[in-house]
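A.B. asks: Please find the structures below.
Derivation of every value follows stated rules applied to the coordinates shown; laboratory data play no part. Remember, it's a predicted structure, so these values are computed and weren't measured experimentally.
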Structure 1
Amino acid sequence: MKKLTKETEIVHGIHTTHSTSRDLVPPIHMTSTFKFKDSDHGAEIFQGTSQGYVYTRISNPTVDLLQEKMAVLEEGESAIATSSGMSAIASVSMALAKPGHNFVACSTVYGGTFAFFNKHLRDLNIEPRFIHPSSHGSKAQVERLVDNQTKFLYMETPANPTLDVIDIEMWASVAKTHGVPLIVDNTFASSYLQRPLKLGAEIVVHSATKYLSGHGDIVGGIIVGTEKMTDYIKEEYIMHYGPAISPFNAWLILRGIKTLALRMEKHSDNALKVAQWLEAHPKVTEVHYPGLNTHPDHHIAKKQMKKFGGMVAFEVKGGLEAGKKVMDNVELCILAVSLGDCETLIQHPASMTHSTYTKEERAKAGITDGLIRLSLGIEDADDIIRDLENALSL
């Protein structure tokens with residue numbers, strides 16, 4: 001058979017079922033430990049001379065299926081599933097950098113990521129070197145921050161919550177020149193809309209809680225890269241720190257992924273329609289969406305994304321108080337953090353997801369106090385627009 005399209009790979013993509021009963025839907029292996037045939041068999045597995053399962057913290061058939069699936073979707077060699085998006089980011093960072101090292105990262109990232117970089121890694125004498133939105137498009141500015149103690153480059157694109165789009169190929173060229181990996185958080189775009197490994201990145205991370213799962217009912221993380229890299233991350237961090245995903249959550253992510261293409265098409269279409277409507281609204285002063293021709297990074301987004309995703313940020317006249325009024329008066333949109341669910345979610349980054357930044361740090365990252373973030377669901381776009389119109393009219 002010819003190579004499958006991405007849409008078909010999302011539904012199929014893997015053929016191993018780890019089951020003799022030929023299940024259409026793979027079973028959930030809800031076990032903490034696995035039986036050995038005899039003592040010699042157990043010893044051989046521990047020594048690595050035989051293949052098999054020992055303990056779910058280390059490996060599990062259901063988790064293996066998810067890992068195989070994600071390697072296929074991101075066009076990588078190997079993947080690791082973890083207990084959360086933050087555990088995926090922490091695992092990669094802690095495996096690659098040690099005390100005395102540094103790394104370069106865009107300053108506009110998820111608030112939890114920023115806190116981990118800016119506090120916890122600093123506490124371990126691992127220095128984050130943040131590059132601000134005004135400079136992340138300059139190859140010279142990125143290279144200026146790299147030295148012989150730099151162990152990786154890190155970006156989110158599109159960025160949370162400002163929807164800045166960063167040129168993956170350009171950053172990858174800097175990483176390659178200096179012999180360090182580029183890590184891309186692909187959560188906002190998903191594997192359907194953007195594949196960073198094909199653009200030169202070495203590692204991709206996801207909060208699988210979001211679009212991969214798609215239903216707001218689990219927490220999980222994903223790391224994808226070469227087999228050599230994922231083996232190294234497992235040995236350096238995963239094996240003994242133990243950020244293992246539960247088999248049940250892995251199974252739910254596998255189920256969610258089957259509709260990823262359909263959902264991302266709808267999320268993206270809804271977001272574009274809502275962003276265009278917001279841009280024309282007299283009470284809206286600014287709209288951030290990479291699918292708009294007015295977005296400063298629209299040309300980069302067109303180059304590296306299939307569509308432009310389901311996330312929109314905007315500001316209303318009157319700043320924070322006016323924005324709070326909108327959030328408190330929507331009826332269809334749900335006031336909640338997270339993203340990528342079937343329902344449309346609305347939230348205030350400065351006081352919620354990005355409250356880990358100081359006011360000065362938010363200003364440098366382009367996160368204003370009046371910014372509202374929307375995660376467009378898969379409802380009818382006109383219903384979402386009517387809900388926002390009602391809230392804006394009060």
Structure 2
Amino acid sequence: MSKNVVLGVTGGIAAYKALDLVSKLRKKDINVDVIMTESATKFVTPLSFQSLSQNQVIVDMFLEPKSWEIQHISLADKADVLAIVPATANVIGKIANGIADDMLTTTVMATKAPVLIAPAMNVNMYENPIVQRNIQILKQYGYHIIEPIEGRLACGYVGKGKLNDIDLIFDYIEMLLEKKKDYLGKRVLVTAGPTVEYIDPVRFISNRSSGKMGYAIARAARNRGAEVILITGPTNLAPPVGVKVIRVKTAEEMFKEVMKYYPEVDIAIKAAAVADYKVEGTSKVKIKKTEDSFELKLIKNKDILQEMGKAKSKQILVGFAAETNDLIKNAKLKLEGKNLDMIIANDVTEENSGFDHDTNTVKIIKNDGQIIQLPNMLKEELANIILNYILELKVKR
């Protein structure tokens with residue numbers, strides 16, 4: 001069944017950014033119905049939103065209806081999430097004080113769906129005590145607020161009032177859209193990305209990893225109700241909303257953070273590509289290029305997954321095996337040798353799989369010997385399948 005977002009667009013210069021949000025939602029096959037205030041149409045035409053959403057855009061609640069349904073009630077019932085992007089001080093004040101005098105505010109008053117509000121306005125307006133009071137009122141009533149960020153504003157001022165990143169708003173909407181909350185009450189630790197080991201202040205060695213698989217797992221677990229701790233090496237990915245994100249660089253830093261939180265969690269999923277070795281005697285100054293050859297002495301890092309396996313008590317422990325040959329054999333050795341409950345094995349030489357790709361082709365191997373071969377799929381789809389199999393493990397323990 002298609003998910004439905006009702007998007008309210010109000011009269012601010014950031015209204016054009018809502019077009020990108022509609023596009024992102026439609027690419028995920030999420031239906032979007034757009035309600036624009038009259039002032040919003042001065043910045044972006046309804047036709048632009050209609051073209052992207054492929055739905056009629058509502059502006060005037062008193063236009064002759066195209067069906068017998070009362071539109072604001074119909075949209076209020078249809079919405080799985082109602083989002084207002086951008087939200088002006090005016091509409092925030094109206095909603096906070098129960099005023100319903102146009103299509104958008106009447107739909108907000110009539111809906112039982114979660115309401116997400118992303119303010120955008122001049123910094124002085126945003127900091128006005130009345131606006132701040134209204135925002136606090138909305139929070140107390142359970143409305144979700146995505147705070148604006150600091151930056152140069154269209155009015156020429158610099159300060160807090162700029163619409164937050166559309167990717168972050170999209171991520172928040174996806175979280176609110178997820179109805180399945182089978183991870184509610186569970187604490188999940190996820191590691192992601194590479195680690196780096198410094199040679200000198202400007203050079204390092206590392207493992208290949210974009211972090212996409214670990215981030216997808218963190219988002220999926222969050223969407224399903226888990227309290228998620230994401231320990232991540234350096235990546236170019238936006239941090240997931242609603243997740244405790246801990247950034248590290250070296251394997252030693254990751255080890256310390258993992259072992260700090262590991263005793264507190266129910267499930268640990270180690271998707272990070274941790275460097276197996278570090279440089280002995282890292283130089284404090286840049287090493288100059290003086291010789292034709294240069295030798296590095298490498299020493300082993302702590303095996304984080306093995307230490308987690310030794311310390312395991314109540315936790316479900318899941319690892320990843322990125323291999324180039326003997327996939328099943330090497331993955332099973334890792335599964336058994338590190339006391340894992342399940343391992344996700346992928347051959348990184350396969351097309352559209354592994355590093356940097358949005359898709360992955362894996363085999364899931366359980367500690368009872370069962371092997372599940374999965375087709376190539378988006379990493380976010382795979383993340384949910386992994387979580388499904390983890391729940392089966394949880395039931396059997």
Structure 3
Amino acid sequence: MFSRQEKILLALLASIQFSSIVDFMIMMPLGPQLMRNFSINPHQFGLLVSSYTFCAGITGFLAAFFMDKLDRKQALLTFFIGFSVGTVACGLAPSYETLLLARGLTGVFGGVLGSLVLSIVSDSISYERRGSAMGVIMTSFSMASVLGVPFSLFLANIFSWHAPFLFLGGTSLFLCVLVGWKVPAMRSHLIEKRPKESPIRVLTRVLKNQNQRRALLFMSSVMFGHFAIIPFLSPSLVSNAGMSEAQLPLMYMAGGVCTFFTSPLMGRFADRFGKHTVFLWCALLTIIPYYVITHLNATPLWGILLICAFFFVTSGGRMVPATALVSGTALPQTRGSFMSIVSSAQQLSSALSSYIAGWIVTSDSTGRMLNYPIVGYVAIAFTFVAIFLSRRILAIEGQDTPNKTEVAALEH
């Protein structure tokens with residue numbers, strides 16, 4: 001299905017996503033250790049998570065004004081180097097305050113990586129094969145869960161919480177060398193000369209496009225619901241469900257092994273049965289683990305692993321058709337700026353959700369997480385909002401591309 005050059009490109013892009021995902025995911029299982037070492041409460045821990053996403057959202061918004069004017073490779077390399085340096089800074093942070101600043105610095109660069117990866121995939125792979133390509137990229141989440149997070153927790157338990165960030169930062173810097181060597185220049189989107197756009201014009205072009213407005217609201221809804229749950233998943237499993245901190249890697253490994261197989265499968269399903277249909281069923285199934293996880297009390301380990309694996313499969317599965325669907329609402333000439341705005345919307349909604357969840361969730365004198373079920377109901381509500389919006393998004397490329405008159409109509 002993919003040529004040798006496409007396979008190399010997808011492998012490198014998936015590796016970048018792997019580094020970015022591990023950097024973000026490792027904060028959650030390190031939550032109990034960080035809260036204990038820094039003597040911080042759930043709200044302060046929520047700030048550690050949201051500082052990354054807030055900064056990432058702001059940078060993603062600003063990147064929309066220049067991203068389509070740059071060679072995709074050079075932009076990718078610049079931001080990935082900045083991300084790598086920021087990750088090393090996290091590992092060197094001596095206090096809560098400096099870690100908070102370092103997380104923000106990492107978010108400044110890391111927040112743009114996702115939109116760049118998706119733009120490169122969308123520019124390089126036709127819409128008819130894009131679901132499968134997105135499935136390959138999404139396996140980076142699986143590998144992060146199976147290898148990245150467990151190994152990072154192993155380093156944290158053997159040495160300290162600093163070690164995972166230092167190792168990941170150093171590995172990412174080495175990966176920068178491979179990107180510079182193997183990824184070709186990507187300037188096809190620059191061939192067609194376009195009038196210079198002011199920042200206001202870039203924003204109005206997206207905001208006047210009803211289809212893209214829906215896509216932005218759609219992805220924001222998906223991420224808002226998801227990140228209401230995510231920051232306190234590991235702390236709640238330890239304090240409420242009875243897992244030990246040493247058992248947390250098992251949860252990520254179980255989910256990662258399952259999604260390693262299901263993510264590419266969901267990509268093929270999306271290409272065969274339609275992005276809308278596959279998203280609908282995955283989103284509906286995600287409601288089950290949302291409810292169960294946020295209501296867990298003392299539970300056997302096998303039960304925790306089962307429901308968490310199901311959660312990883314359904315939540316990861318819906319992101320494959322969702323990203324493919326949203327990428328199809330923009331043409332290559334403006335895709336970089338649009339995907340940067342999408343990334344910004346995702347990051348800001350994730351940050352806001354994490355911040356709000358940090359106010360809702362509290363802990364008692366025993367460390368038990370309280371009010372987590374309320375967060376679960378919020379996530380379920382936003383899932384239904386996302387389903388409603390997904391049915392009203394139309395791809396403007398691929399076999400089902402509308403004619404020029406219909407595309408013009410979508411701009412208003």
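A.B. asks: Identify the structure, out of 1, 2, 3, from whose coordinates relative contact order in percent (Cα under 8 Å, 6 or more apart) was calculated to give 17. Intermediate values should be presented prior to the final figure.
C.D. replies: Numbers: 1: 17; 2: 10; 3: 29.
Of the structures listed, the value fits 1.
A.B. asks: Another question, if that's okay. Upon calculation of volume of the Cα convex hull per residue in Å³ from the atomic coordinates, which of the structures 1, 2, 3 produces 147?
C.D. replies: Value 147 for volume of the Cα convex hull per residue in Å³ corresponds to 1 out of 1, 2, 3.
A.B. asks: Something else: Percent of Cα pairs over 24 Å apart, for residues 32-183 alone computed as 39: which structure among 1, 2, 3?
C.D. replies: Corresponding structure: 3.
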